[in-house]
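> I've put the structures underneath this note.
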Structure P
Amino acid sequence: MSKIALVERVADQAKLTKVDADRAIKAFISVVSDSLKIGEDVSLVGFGTFSIADRAERQGRNPKTGEVITIAAKKVVKFKPGKALKDEVEG
C-alpha cells in the first residue's frame, strides 16, 4: 500500500479530511522516529513494538566480483507484531 492509499483509508475510517489524515500519519512517523533515535521502544498494545537493535559486523561478498568484503556494524529498526495483529493476519 502506498502512502497516498494509506492516507485515503485513514481519512475514510477516521472521518478526517485527507489533509488531516496526512498530517496525523506524518506526526506518527515523526514521533516513532524520534523515539527510536533516543533509544526508546514504541509499543502499541495489540499491534506491535518498534525497537532498535545492533547488527554486528559481518562478512559478505560483492555480487559482481565475488570478492569477500566486510559489512560494517549498524543499528537497525525492528518490528515485532503483537498477538492481536498476528491473529488478524493469520485469519
Structure Q
Amino acid sequence: MAAMADVGGIAAERLKSFIERVERLEEEKAALSADIREVFAEAKGNGFDTKIMRQVIKLRKMEANDRQEQEHLLDLYKRALGLEG
C-alpha cells in the first residue's frame, strides 16, 4: 500500500480525494443547470421572455455603479446610432 500512497512524488489518496470532490460538484452543477432550465421553461410557458429575464439576472448581479455606467453607455451608443425613439 505504501506504493499507492506516494507515486512519483504525488500523494495518490489525496489526489483521488480532490478528483472525487470535483466530480461530485460537477454532478451537482449539472443538476442545478437542469433545474434552472426547467424554471426558464416554466416562465416561458407563462408568457415571459426568457432572454430578457437572463439580461435582468445579469444586471442584478452587477454593482449599482457598474450597471449605471453600462446603461449610460448603452443609451449613448443608441443615440449615436439613431436608435432612440
Structure R
Amino acid sequence: MEADIEDWSLLAESTGMLYLKKFAKCLKSHLVGICNYAIHGLTSARIEAGNVSIGMIRKRARGIRDIEYFKLKIRQSSLPNNDSMFYVG
C-alpha cells in the first residue's frame, strides 16, 4: 500500500495541478497513519474522547482533593450506559 501511494503521489506531482500536488504532499505526510489504519483499523478517537471526559470530570470536581474519588469517576465514565438509547449491547 505504501508503494502504491508513493507511486500515485509521484504521478500526481507530475501533472502540474496545484491542488492535486498539495493533496499528494498531504497524503505523503500522513502515509504511516493511513497505512496503520488500513492494517489495524484503529484510530485515536477513543483516546481523545476519554481525554475530553476526564477534562469534563475535572472541571465538575472544582477543588475535590480526593484522588481516589477522581479515579473512580473516571472509571465510571468509561463504562457503557446501558440505559442510553444509543448503546447497543
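A short reminder: the numbers here are calculations on the coordinates, not readings from a lab. On a predicted model such as this, the values are computed, not experimentally measured, just so you know.
> For which of P, Q, R does helix-only ellipticity at 222 nm (-39500 (n - 2.57) for each DSSP H run of 4 or more, over all residues; to 500), calculated from the coordinates, equal -26500?
Q
> Out of P, Q, R, choose the structure whose coordinates give semi-axes √(5λ) of the Cα gyration tensor in Å equal to 47, 21, 9 when calculated.
The structure behind it is Q.
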